[in-house]
1. Going by FRET efficiency 1/(1 + (r/R0)^6) of positions 14 and 46 (r between Cβ atoms, R0 = 25 Å, to 0.05), which of structures 1, 2 comes out largest?
2. Of the structures 1, 2, report the one carrying the highest value of FRET efficiency 1/(1 + (r/R0)^6) of positions 6 and 62 (r between Cβ atoms, R0 = 30 Å, to 0.05).
3. Of the structures 1, 2, report the one carrying the highest value of distance in nm of label points 7 Å out along Cα→Cβ at positions 22 and 110.
4. If you work out distance in nm of label points 7 Å out along Cα→Cβ at positions 54 and 94 for 1, 2, which one comes out largest?
5. If we compute mean count of other Cβ atoms within 10 Å over residues 38-45 for structures 1, 2, which one ends up with the highest value?
6. Upon calculation of helix-only ellipticity at 222 nm (-39500 (n - 2.57) for each DSSP H run of 4 or more, over all residues; to 500) from the atomic coordinates, which of the structures 1, 2 produces -20000?
Structure 1
Amino acid sequence: MNVSQIMVLIVGLLLIAFILWWFFGKHTEAVGQSTVVNQTQSATIVVNGGYSPSTVVLKKGVPAEVNFEMHDSTACLSHVVFEQLGVNKDLTKQKVTTVKIPTDKKGTFNFACGMDMFHGKVVVK
């Protein structure tokens, strides 16, 4: 084996390791908490190349709103869809779009962009 073959082998092994880590490795995700003001809880998710935080935790039994603050006008992120709630909101109409979340029972509400490429969830505990 010459030097160029060894270099190609090393680069190939590093790429394989990176792909395995990317798809099968444990990745931490940001979790946001709600704030309660005047008997209503709210949480803000910033839309900028994805959702930050991608997970929001709400308290069961307290009326809740999740505010999507738009910083990225990419076509994919222009809508947020809560399939379980029948919600499909256009985020480009205003800087902050509010979605009311039912908190009468514990559960998880998944949401995604209009193209189903970026995902997040709202957890009621």
Structure 2
Amino acid sequence: MKTPPKPTPAELDLLQFIWPLGAATAKQVHEAMLKERPDVAYGTVLRLMQIMHGKGLLIRDESQRSHIYAPAVGKEAMQTNMLQDLLQRAFSGSAKALVLTALRSGISKKDREEIEKLLKDGDQQSAPP
């Protein structure tokens, strides 16, 4: 499978709105974005979506009058791809270094408790019976 292109920060921001929608017109994406960014222009959203389609970040259904756009790659797959890239470029492939850096940068008590539970549950699953 071909590695998806890396989105720019603006493209990644737009994907955060379109992933929950699944498939949507530019107008629907614009309306979703307006709730958080009242100053975003429809033309800007449409143009960015057209660029993202050209790059392969979005797929487009042109069978209706209003084109329907959908993410070419799911959120989890994109996050995994971007994490792998970061892991290689910034941490020489060391997941341990990445995690330790993230933990040192400060996390909330709730996040720490969730991480500890995940680690504990993982240990129990891998322990012999």
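Where a number appears in this text, it was derived from the coordinates with a stated rule and is not lab data. Predicted model, so just to flag it, every value in this text is computed and none were measured. Cβ atoms are built from the backbone, for glycine too; each structure is taken alone.
1. For this comparison of FRET efficiency 1/(1 + (r/R0)^6) of positions 14 and 46 (r between Cβ atoms, R0 = 25 Å, to 0.05), the top structure is 2.
2. Between 1, 2, the highest calculated value is found for 2.
3. Numbers: 1: 2.2; 2: 2.8.
Sorting by distance in nm of label points 7 Å out along Cα→Cβ at positions 22 and 110 in descending order puts 2 first.
4. On the way: 1: 2.9; 2: 4.2.
Of structures 1, 2, the maximum of distance in nm of label points 7 Å out along Cα→Cβ at positions 54 and 94 occurs in 2.
5. Working: 1: 15.5; 2: 13.0.
Once mean count of other Cβ atoms within 10 Å over residues 38-45 is worked out for each structure, 1 has the highest.
6. Answer for the origin of the read-out: 2.
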